[in-house]
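Read-outs: derived from the displayed coordinates by stated rules, not from any lab. It should be emphasised that the depicted structure is a prediction, and the values quoted were computed from it without experimental measurement. Cβ atoms are built from the backbone, for glycine too; each structure is taken alone.
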Structure P
Amino acid sequence: MKKTAHIFDSYALLKLFQKEKGYEKISRLLEDIKKAGSVKYINAINLGEIIYTAKREFGDQKKLEVLANIERLNFIILPVPNSLIFKAAEYKAQYSISYADWFILASAVELEALIVTGDPEFKRVAHLADILWV
């Protein structure tokens, strides 16, 4: 694997942490990224999605486990400056996908990073960024 920046969608990480069907592919990808010395990002908005989903579905203990896993895996958590909010809003006005997903897309475009997701909503905007489907 060449040294490429990856930005993970909540879809991919929730699949991994919940050990849903296909999670092994994400686990292998994380190992490959580590071996290549590549960077892995998660946007703060999407981290919020992971936190509330884990808490809502499984409670506080699972939420804390998920946060510990994010830290253990050495994800860089991207802040959400106004420029990113404006870019995400512009995209959202043009295409119909969730607002949180636009933060992934805007961050990926800005960082020239590969989006890691399995969320079918991204099929509508696949022409705007490179996507690794998991």
Structure Q
Amino acid sequence: MEKVSQKLKSKNLKVTTQRIAIYKFLLETNTHPTAEIIYNNLKEFYPTMSIATVYKTLTIFKNANLIQELSLNDSSFHYDAKTEFHSHLVCTCCNSVFDYNYSYIPNIKKDIFDKTEFSIEYTQLYFYGICKNCKKH
């Protein structure tokens, strides 16, 4: 918990119990949850937390570059605390999202800059398909 507090302080963010809980939840999952999923998982332990608090906190975290906001093939944003570049594999059957480290992107970003002096600030790369579990059914 101390590490999470320090991370929030390093971004000049107010440290609250609810912010720590939300960020810690995101750090400890690989499922790329929506705000609603985060809220439903934490409300039992933080009964005073509202869904509005979760949404506001996620926006604050996104603006502080603590998390990524993913716009996938459904109507809700998904969130990922892993902010170093990686791509996402999205199953079009079950909507599961998986991390995938695609090593060529840093080279592409450098190549774009070298040729155009365009500085890329943010990159998201999605691959859509069918996961191995859905292929079995």
Structure R
Amino acid sequence: MNATPHPNSETVQAANGYAGDVSPALAWAWVQAGEAVLVDVRTDAEREWVGIVPGAQPLAWKQWPGMAMNREFDEEIQALGADGKKLVLLCRSGVRSIAAALRATELGLVAYNILEGFEGNVDADVHRGQTGGWKFHGLPWRQN
């Protein structure tokens, strides 16, 4: 599948408190090379209604309704990172995945945030998926 290159797609952008920010394309390259585990930290509802990345590990940072913290997050993220691979974290727009990357790092794991998330930021018409994100860049995903 051909993906639209992201600016700086081959570089890691520095971040405070976690390993860094990476483009969707770089995250996917790491996953395909067996260097990283893709962790989808969106809610179960988001994955069900909006779509999933095949092979991504579902682990909500917060859950709908009410966006309550996932009480199992720490235990499950530690299990996903137990083999020492990088963790690349994906949410809707790249905000919750920063919080999740910070927590994973506090737990001793190597965690990166995927810039733009699954759907990207809103455009001038308040629509997602038009200016950035995993789907926008043509990376693998499917509707449930």
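Table for the structure above
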read-out: Top of P, Q, R by relative contact order in percent (Cα under 8 Å, 6 or more apart), largest first; value: P
read-out: Read-out helix-only ellipticity at 222 nm (-39500 (n - 2.57) for each DSSP H run of 4 or more, over all residues; to 500), computed value -18000, structure in P, Q, R; value: P
read-out: When distance in nm of label points 7 Å out along Cα→Cβ at positions 10 and 58 is computed for each of P, Q, R, the largest belongs to; value: R
